[in-house]
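Colleague: Input: structures, listed below.
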Structure P
Amino acid sequence: MTIEFILNALVMIMILATAFYSVFAKNILSSVIALGVTGAFISLAFILLQAPDVAIAEAAVGAVLSTAIFVIAVRKTTKKGEEDKDSES
């Protein structure tokens with residue numbers, strides 16, 4: 001086994017681990033961050049597969065942009081929900 005095979009296997013294991021964590025996490029913000037980390041590992045996998053243009057696009061969109069949009073959406077909806085709970089009591 002070569003070092004390249006071992007590195008690819010480790011990256012694939014980390015992709016699966018972070019993807020499963022993002023699905024089964026109790027906290028939605030942790031889930032969103034895990035999804036961003038999954039995008040970063042996918043970008044690393046594309047680099048290892050010698051596709052740097054796809055890796056850059058995945059890093060920009062999958063790891064950064066979509067994570068930022070999800071975090072903003074979670075923050076806005078969480079604040080709105082907390083205000084509703086405070087007004088009821």
Structure Q
Amino acid sequence: MNKGEITTVVANKLQNNLSKKEVGEVIDIFIETIKETLQNRGKVILKGFMTLRTQLVSAKSGKSFGKEWSIGSRQIPKVSCSPSFKKSIR
């Protein structure tokens with residue numbers, strides 16, 4: 001299911017209280033808010049669904065085929081599904 005399909009389903013469930021365009025804008029704001037929170041090293045908890053956070057990955061370096069390489073430390077996204085959510089989709 002893609003964003004357009006989700007927008008249609010949500011708009012239909014709202015029974016014309018919001019248009020598809022308005023629902024799409026709400027979804028865009030929701031996603032942008034999550035991105036901003038994670039960029040600021042925050043955590044997003046959607047109780048009963050999932051937790052989104054970032055995790056620091058240490059810098060690495062090495063040598064391969066006679067060439068040295070290095071990767072700086074960085075933040076990567078991590079997602080943890082709640083136990084109740086995992087149980088509901090089994």
Structure R
Amino acid sequence: MTNHSETSLYIGVTSNLQKRVWEHKNKVVEDFTKKYNVDKLVYYELTEDVESAINREKQLKHWHRQWKINLINEMNPEFKDLSEKW
């Protein structure tokens with residue numbers, strides 16, 4: 001997820017993507033996403049199980065910012081909010 005100026009990037013794991021995005025958009029939790037107004041879903045991945053999701057999250061969190069941007073650009077080059085139509 002990112003904010004509308006695309007300066008902050010957030011990576012997380014959830015078993016319910018729509019619910020979690022709603023929580024971010026509605027500032028339900030006091031955390032990084034609320035502080036930096038991160039409420040735009042620009043990339044997501046589906047995994048087979050929780051363990052692989054957590055491993056992927058850890059991997060991505062260690063990536064350089066530009067690598068993350070390149071990954072987003074592969075799926076969503078215009079950085080559109082993928083949750084817009086939910």
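Any read-out appearing in this document is the output of simple, stated calculations on the displayed coordinates, not a laboratory observation. Note that the structure is predicted; figures quoted are calculated from it, not measured. Cβ atoms are built from the backbone, for glycine too; each structure is taken alone.
Colleague: Determine which structure produced the value 14, 26, 31, 16, 10, 3, 0 for P(r) over Cα pairs in 10 Å bins from 0, in percent, calculated from the coordinates; the candidates are P, Q, R. Don't jump to the answer; show the numbers that get you there.
Modeller: Values: P: 17, 37, 26, 12, 6, 2, 0; Q: 14, 26, 31, 16, 10, 3, 0; R: 16, 52, 31, 1.
Source structure: Q.
Colleague: While we're here: Any idea which of P, Q, R comes out highest on distance in nm of label points 7 Å out along Cα→Cβ at positions 51 and 75? Please report the intermediate quantities before stating the final value.
Modeller: Values: P: 3.3; Q: 1.7; R: 2.3.
That would be structure P.
Colleague: Say we calculate relative contact order in percent (Cα under 8 Å, 6 or more apart) for every structure; which of P, Q, R gives the highest result? Show your work: numbers first, answer last.
Modeller: Values: P: 24; Q: 20; R: 34.
Going through P, Q, R one by one, relative contact order in percent (Cα under 8 Å, 6 or more apart) peaks for structure R.
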